[in-house]
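Pasting the structures in now, so scroll down.
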Structure I
Amino acid sequence: MLADSKMKEENTLKTGTTTVGIVCSDGIILAADKRVTLGGGYIVNQDIEKVIILTDNIAVTMAGNVSDVQLLLKLLKAEIQIKKMRREKEGTVKEAANLLARMVYNNIRKMSMLPGISHFLLAGKDETGMHLYDIYPDGSINEVKTFVASGSGSVYGAYSVFDTLYKEGININDGIKLVVKAINAAMQRDTASGGGIDVITITDKGIKKVLAKQMNTKLEI
């Protein structure tokens, strides 16, 4: 039974990943790499989007087991739409973050042959302002005021870049350059991170994808 469980876990698609979020003076930036691995070794996909736009004002990054994070985000998006129709108005970013945290909490505690591991960074704007939340794999939640990184690549370079170069009051334009440096630093050392990068910004004008770049690793002679 233990051998079967281990084999199933090794055959689970994982985003591995590096995802980051930073708070700027004029908005919030979310970014992530694009690689998916099988058991942390075999590269399955080099072009998956890990920064998902949920509504006109809320976006989220995903890390963890692909099946878990995809299902949770589908459920979250549906719940947000249902609440909007019932209230006839947009919900707050905090409500969306708390809802996702509760889903993560329940998911990881279900009896299963595979642990439902997921980690999200959720950000958005509402009538109270701009907000960035870190939703841990155990379902706990923390509002971030500066910067945050998740996934295997966070400890391989992303946090080092932020600790060194992040400055309070940084603007969106400089922030974009900073998150690209952070993702790139992680990809240099973390085998589970790579493939390219997606970057979105959340400002008073709404959500905008500002960068979607895939790495070209083919050699031609």
Structure II
Amino acid sequence: MKNVIYLFVLVICACSPSDNKILVANSGETQGTYYHIKYLSPHGESFQFQIDSLLTEIDSSVSIYKPYSIISRLNDGEKINTDEIFNRVYFDAVHVNMNTDSYFDCTVSPLVKYWGFYNNDTNEVIVDSVAIQKIMKKVGIDKVTWKDSIVVLAEGVKLDFNAIAQGTSVDLIAILLEEKGILNYLIEVGGELKAKGVNADGNVWRVGVDKPAF
């Protein structure tokens, strides 16, 4: 009888809360690209709505693909107050700029446009050194200033956070999931990745195996 009781206790202990964690997969569009997220969630609860709401907020702040976003309105010459997300991305960009001797610069938008990177233009670009020299006069983090909580861009200067915004999005999604008690996840936004914990098999996340299409 005693052995039966021990066996019963062992079975109960084996049924830990982790056994109720089910793999959830969320995906969608954001910032002109796609996101794919997998995480182990108690009883398979999905946080897709909260994730989409956060990504919409990020889009409304720093996506150059949204004409109503803060960054787009600034690039169009408006003087408006920024929000917490914009400030985080901008100051991260400034930090990287300072630590790379300005090799990373979030004001390169005019050059990006000149090269036609966002237009999927397959035509060969004729490099005009004079034109590039003129464009370079509109490039430089020193041409962006803060005044009374408003970002002021010098004439012709435009911001582009695409090189850093998606990485920040991954970090913010991770914070959201961890606040929900999710400690095992793999997040990908536009190729930027962050992983923590283990997958549904109890193994470390494998980018080549766990990441592809859901």
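For percent of Cα pairs over 25 Å apart, the highest value in the series I, II is held by structure II.
Once relative contact order in percent (Cα under 8 Å, 6 or more apart) is calculated for every structure in I, II, which label goes with the largest value?
Checked I, II; max of relative contact order in percent (Cα under 8 Å, 6 or more apart) sits with I.
The maximum of distance in nm of label points 7 Å out along Cα→Cβ at positions 53 and 93 over structures I, II, that is, the highest value, falls on II. When distance in nm of label points 7 Å out along Cα→Cβ at positions 117 and 149 is computed across structures I, II, the figure 3.3 traces back to II. Taking FRET efficiency 1/(1 + (r/R0)^6) of positions 125 and 197 (r between Cβ atoms, R0 = 30 Å, to 0.05) as the criterion, the top-ranked structure out of I, II is I, with the highest value. When distance in nm of label points 7 Å out along Cα→Cβ at positions 69 and 205 is calculated, the result is 2.2; to which of the structures I, II does this value belong? This figure was derived from II.
Matching task: 2.4 is the computed value of distance in nm of label points 7 Å out along Cα→Cβ at positions 109 and 173. Pick the structure from I, II.
II
Taking mean count of other Cβ atoms within 10 Å over residues 85-92 as the criterion, the top structure among I, II is II, with the largest value.
FYI, it's all coordinate maths here, none of it is from the lab. For clarity, every value in this text was computed on a predicted model and none was experimentally measured. Cβ atoms are built from the backbone, for glycine too; each structure is taken alone.
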